[in-house]
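Visitor: Scrolling down, you'll hit the structures one after another.
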Structure I
Amino acid sequence: MNNNFLPIDKNDLKKRGIKQLDIILVTGDAYIDHPSFGAVLIARYLEANGFTAGIIAQPDWKRDEDFLKLGTPRLFFGISSGNMDSMVANYTADKKIRRNDMYTPGNVSGHRPDRATIVYTNKVKALFPGVPIVLGGVEASLRRFAHYDYWDDKVRRSLIFDAKADYLTYGMSENGILSIANTIRHGTQITEYGTPNTATIIKDISDYKDALMLPSFEEVSTSKEKYAEAFKLYYLEGRKKHPRIIIQPCQGRYLVVFPPENLSEQEFEALFELPFVRAPHPTYKGKPIPAWDFVKFSTVSHRGCFGGCSFCAISQHQGKYITSRSLESIKKEVTEQIMTQPDFKGQILDIGGPTSNMYGITCNKEEGCTRASCIYPTICQHLKASQKPVLKLLKEIRQLPGVSNLFIGSGIRYDLALLDEEYMEELVGYHVGGQLSVAPEHICEEVLLMMGKPAFKKFLEFKDRFEALSQKHSKKQFLIPYFISSHPGSTLKHALELAWFLKKNNIKVEQTQNFTPTPMTTATCMYYTGIDPFTGKKVHVPKGEERSFQKALLQPTLEKNFRLVAKALKQLGQSNLLKHLTR
């Protein structure tokens with residue numbers, strides 16, 4: 001196993017005989033040398049392609065010293081907020097400051113600034129004038145177009161304008177970042193065909209006659225109808241197998257977003273053979289980092305998600321088409337990298353992706369389509385929705401000598417699981433660690449329609465089957481259902497129906513999830529505009545006090561929620577239900 005971490009200071013450079021790094025990556029996460037951390041994965045990928053790279057992890061943005069630790073890069077700085085959008089990392093759905101940050105030693109908040117990508121970029125530009133800057137990570141990816149920002153409650157420009165960077169990479173951008181590195185190294189210009197997974201700012205678009213033109217920033221920031229129109233255009237274009245270049249005018253210049261280029265299966269697999277140390281950097285001196293505890297004995301089987309849930313932006317980041325690793329690649333990583341770790345005790349915590357049982361599922365339609373979801377409201381006839389690939393994967397890995405348990409931690413689609421009785425048997429019999437989290441999200445069909453989630457009867461069918469199989473296998477196992485309150489389309493009456501269902505079925509929600517509008521989701525577009533961007537119809541949007549009411553109704557027995565539940569029921573003319581719900 002490799003014991004060489006990436007350089008983090010000039011002492012490391014001296015030990016390696018490096019006078020000047022090609023690329024320095026700045027990230028809002030702690031430095032854990034593992035493929036689950038985007039900046040580290042990119043650094044190792046660049047290394048494998050002949051570049052030298054170093055990491056500045058969680059710098060103190062109030063101190064110059066942290067940004068000077070590796071000197072000036074020969075080619076560029078790559079800047080990311082980390083594995084999370086910094087505003088989501090720092091604030092709850094109610095805009096309260098979070099106390100924890102799972103990507104920080106000691107699980108404490110405050111080590112990642114608000115709008116980290118902009119803050120880090122401003123600092124780097126001041127200290128290293130003239131050095132190119134490339135933005136990356138989920139914060140940049142999902143803010144690549146003009147977008148509604150929940151925390152500012154306004155439409156902001158593409159992040160590349162606000163950060164004043166040279167390039168922005170989005171999605172799974174290994175090819176994009178490598179292309180940018182080669183472009184800058186050779187002193188060439190981006191051609192009219194562009195660089196994959198990349199956005200940049202230009203003044204002349206005469207070379208891009210076949211591009212998709214969006215309404216301008218000026219239009220979408222002043223007209224909600226234009227905002228919904230722009231969202232629909234780039235959302236549907238992005239779901240094609242071969243999308244066009246997309247252009248959005250902004251204040252006399254043009255944002256140009258070049259189409260993505262996903263890695264092949266072989267290229268994807270090669271990422272997991274890069275020389276990761278697979279450990280937190282020793283400077284943290286054993287301080288626990290919760291994110292590491294989860295990924296330490298886990299691995300990724302695939303990228304992409306075709307679920308199309310309205311509140312989720314995974315498909316806007318990773319794409320809707322699944323890229324899966326081979327069984328041999330996963331087995332090799334498990335046996336040679338995970339099981340050889342000194343504290344491995346036989347338990348693999350997860351093998352999955354955005355949704356674990358989408359592994360190996362492909363689309364037969366060569367030209368693709370713009371369908372938002374491949375499985376809602378019905379499973380597309382072109383989707384090879386078999387659970388056999390994931391079934392084979394789970395069976396073979398759990399039967400490896402030295403593996404005592406293999407759990408599923410990345411979630412499943414229960415509508416897909418129900419397609420295959422053998423998969424259900426395998427899941428319930430071997431891969432549930434006492435509890436299985438699933439996400440019906442709501443019970444009311446009108447709300448589920450806005451969410452793009454299956455009819456609630458599907459969840460009930462899955463629940464019945466799960467419980468019957470658990471009994472058959474003599475296992476005491478439980479489903480932990482997740483529900484979202486205050487989603488666009490959900491009224492206070494819908495929230496009461498959900499609360500009453502939970503009460504009647506003796507389901508106590510341990511954690512509530514009030515809808516958080518995050519960039520590039522359909523639900524966020526509906527939240528801001530009050531319009532369903534695909535139908536043009538008006539949508540009820542819970543805001544203000546109603547959000548508090550809906551959230552409280554999910555946990556009516558908590559003393560702190562009593563007054564809110566009472567007010568909500570009074571508003572509905574259902575005060576007679578107060579004692580029943582709150583006791």
Structure II
Amino acid sequence: MKKFSLKTWVKKIQLVALRFPFTLFFILGFSIFLLIQINQSGNNHHERNWTFFSLGILLSLSVTLFSEGFKKIYKIGLNLLAIILLLLFCYLLPEKFNPVNFYQVISIGIVLFLSAFVVSFFKMDNDIPFWEFSKESIIQLFISLIFAQILMAGLSLAVLSLNELFKIDIEDKVYGNIAVICYVLFGGIYFLANVPDKTEKYNQNYHFSKFLKVLGLYIILPILAIYTLILYVYLAQILINWQLPNGYVSKLISVLGLGGFLSMLILYPLRNQNENKVVKLLSKYFPVILMPLLILMSVGIFRRLGDYDLTINRLYVLTLNVWLYGISLYLFFSKANHLKWIVISFATVLLLSSVGPWSVYNVTKRKMRTEIGQLLLEAKLLNNGKVIDNTQKIIILNPELANTLSEDIKYIATNYGIEQLQPLFKISLKDKSWTDLNLLLGINEFPITDTFFNAWTDKENPLKIDLNPYKSMIFLPSFNNEKSKLLSNSETEITFGKMDIQVKQKSSQGSVFFIPLKSKIMEILKTQKIRSSHPIEEMTITTENCKLVITSITGNYYSHNDSIHITNCDAQLFLK
């Protein structure tokens with residue numbers, strides 16, 4: 001083990017300056033920018049500055065690793081071109097960031113971070129150097145963070161002792177300065193000094209530690225197996241009951257897919273050397289096991305889109321779903337020989353979905369603006385393409401339409417900025433809020449939903465299925481106000497009439513009876529401030545001909561016209 005000394009540290013800095021001059025420039029620039037922010041109160045630099053320096057660190061690192069081995073002039077030229085493109089991107093960003101701009105910058109940061117691991121290995125036929133370089137780089141990154149944390153703790157304790165022992169008044173910003181020095185300057189330079197060099201990058205020998213074997217084989221894989229079992233049992237339940245899946249299932253399947261591919265990457269040496277049958281089976285059959293669950297994920301996504309419309313997050317999840325299909329098919333047909341394409345394809349898809357007119361941000365914005373325009377037209381609030389002043393509520397809006405319009409305006413204003421709606425308004429929207437627009441449109445400051453209800457049966461006392469004295473039981477598919485026909489077969493037809501459920505028994509001379517759903521909701525509203533979980537008896541509607549047991553129900557009650565709007569309901573119907 002080499003001794004650590006000031007001389008060796010200076011030498012490492014010199015090597016970093018020679019190998020990563022542009023990355024070092026961005027680290028120094030980012031550090032100075034942060035120090036100015038900390039020490040000059042009231043000095044508000046544009047978000048573009050920190051975007052330029054933070055993304056510049058990752059971009060220059062990736063470009064430098066890619067261009068190692070090129071002539072010096074080409075290496076410098078590629079870095080300068082990358083910097084020009086980064087400057088152009090930052091220039092096109094607004095001076096004041098909206099949430100969508102933060103999401104975009106974070107997404108691009110993830111892309112650049114992942115690209116640093118793969119840019120040196122595009123043309124290589126095997127993934128051994130890629131795997132070894134990635135492993136060593138991640139280890140060095142963690143070591144850098146640990147050392148930076150130790151240094152931060154030690155220096156902070158020293159400063160604190162000056163305050164406690166000598167009563168020297170230490171401002172809080174001193175600790176901020178120390179953090180920048182430790183985490184950004186020291187941590188960044190230490191990491192760069194230990195990134196495998198251009199000869200070590202292409203090492204054809206594995207160094208597979210016991211730690212990675214335990215992590216991948218005995219921790220991650222058992223967790224994934226449990227996840228898979230749970231999801232397949234849920235899939236079986238969906239098929240048996242023939243009902244739509246819960247939208248939350250998309251998140252679980254996403255975690256399973258990403259976790260499975262991560263474990264394949266971690267355990268790649270074992271699979272490549274045929275040392276473990278479990279790992280070999282994982283590489284061969286995981287894409288096949290995942291495929292039915294991806295179909296379930298697609299159904300869950302489209303259910304969420306149908307129930308709650310398009311958002312940035314849902315469009316990202318849909319993109320992830322498409323990518324999981326693609327990479328699963330690729331790994332199956334290629335027999336998982338080139339796992340680096342997991343990282344390459346993920347970074348590529350994330351970049352394409354985050355930048356350009358086709359990005360999830362722009363697609364969602366266009367969809368939202370179009371919908372707002374259609375709602376305004378339907379509400380008769382547009383004159384020659386401009387919103388009329390309805391502050392005095394001359395035009396009475398439909399409650400459901402007004403609620404949807406208010407939520408869409410709030411979403412655009414919160415994520416993109418209220419100025420995105422300027423073409424629809426005569427007045428300037430500068431310094432306006434979404435609540436101001438609500439008042440202008442004749443919508444209450446808060447959406448017109450009077451009371452939200454959310455109730456479910458007590459999970460500690462599950463439903464005991466006892467058909468006596470009933471002849472049959474039907475699991476009603478999840479329904480809402482947009483879905484009227486719940487069931488139709490040769491014997492029974494069930495429809496939802498927004499206030500009650502109508503049951504028509506074709507086998508009994510077409511007899512029709514109604515289940516009063518609204519009255520049960522009014523009972524739930526009286527107790528929801530006390531509890532949301534109810535005994536089965538309180539969630540049951542019993543009539544002369546049937547019994548309806550509500551598993552869960554959510555929606556809104558509008559007092560001004562005494563109506564209900566159900567967003568989701570699951571129930572079982574018992575028929576005599």
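Visitor: One of I, II was used to calculate P(r) over Cα pairs in 10 Å bins from 0, in percent, for residues 386-489 alone, giving 14, 44, 30, 10, 2, 0; which?
Guide: I
Visitor: In addition: Taking mean projected area of the Cα convex hull in nm², for residues 290-417 alone as the criterion, which structure among I, II has the greatest value?
Guide: Working: I: 8.4; II: 9.9.
Checked I, II; max of mean projected area of the Cα convex hull in nm², for residues 290-417 alone sits with II.
Visitor: Same structure, new question: When you work out percent of Cα pairs over 37 Å apart, for residues 146-441 alone for each of the structures I, II, which one comes out largest?
Guide: Details: I: 25; II: 46.
If we compare percent of Cα pairs over 37 Å apart, for residues 146-441 alone over I, II, the biggest value is for II.
Visitor: For Kirkwood radius over Cα pairs in Å, the calculated result is 25.1, so let me know which of I, II that is.
Guide: The read-out was computed on structure I.
Visitor: Computing helix-only ellipticity at 222 nm (-39500 (n - 2.57) for each DSSP H run of 4 or more, over all residues; to 500) gives -18500 for which of I, II?
Guide: Comparing all candidates, it corresponds to II.
Visitor: Also, I was wondering about something else. Between structures I, II, where is distance in nm of label points 7 Å out along Cα→Cβ at positions 162 and 402 highest?
Guide: That would be structure II.
Visitor: By the measure FRET efficiency 1/(1 + (r/R0)^6) of positions 66 and 546 (r between Cβ atoms, R0 = 35 Å, to 0.05), tell me the structure among I, II with the highest figure. Can you show the working numbers first?
Guide: Details: I: 0.20; II: 0.00.
Max of FRET efficiency 1/(1 + (r/R0)^6) of positions 66 and 546 (r between Cβ atoms, R0 = 35 Å, to 0.05): I.
Bear in mind these aren't lab numbers, they're just calculated from the coordinates by the rules spelled out. The structure displayed is predicted, hence computed values, not measured ones. Cβ atoms are built from the backbone, for glycine too; each structure is taken alone.
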